[in-house]
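The data blocks that follow each hold one structure.
Computed from the coordinates by the stated procedures, all read-outs in this text should not be read as laboratory data. On a predicted model such as this, the values are computed, not experimentally measured, just so you know. Cβ atoms are built from the backbone, for glycine too; each structure is taken alone.
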Structure P
Amino acid sequence: MHSEDVELKRLKWRAHHRGVKEADQMVGGFFDKHSATWDAADRALFTALLEEQDVDIMAWAIGTQPVPARFQGGLMQAMQRLDYLPIAR
């Protein structure tokens, strides 16, 4: 198995096991929708993002708190679209 595959598998697990259902859906759903297109820099940024508190990540994604400079850019802009969240009907 490639080291990149191992890294993505580890990131997927961490993204889906945040500890709070809403964070699992948001962070895990974002990973599922976007990770296939990530390069090494995106994976590194997402890894750093996973070290942050769920309440902060969610606040940045929904726009209730300003995004720290280190996370501003394309990855966070994609997260802020919220197009990866399931909507119960």
Structure Q
Amino acid sequence: MKLIHCPKVGTRPASEFVYGGLWRPMPDPDACSDTEWCHYVFHRDGAPGVQREWWCHAPTGMWFVAERDTMKDEFLRTMTVAEAMREATDG
């Protein structure tokens, strides 16, 4: 059985989770250019490898960010949205 670690409730069966798509920090819509906004909305990196993704623990409604190797379908780590945003702004 595949297991996923949720930052809120710990390790649970994968059947309790819902994939929410690629995670990327959103630019400020009031401050970014049309080109930057267009790139955010329409461009995705679908290359295999390590990606950050939205995941939701369905029973609690807890959304979090997972770092996953899409080539191996292996979860490397999970983090709260606040932690992911902090990392994105730190470097």
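Thinking of P, Q, which structure, once semi-axes √(5λ) of the Cα gyration tensor in Å is computed, gives back 26, 15, 12?
Q
If helix-only ellipticity at 222 nm (-39500 (n - 2.57) for each DSSP H run of 4 or more, over all residues; to 500) is calculated from each of P, Q, which structure is the one that comes out at -18500?
Derived from the structure labelled P.
When mean count of other Cβ atoms within 10 Å over residues 25-32 is compared over structures P, Q, which one is greatest?
Biggest value here belongs to P.
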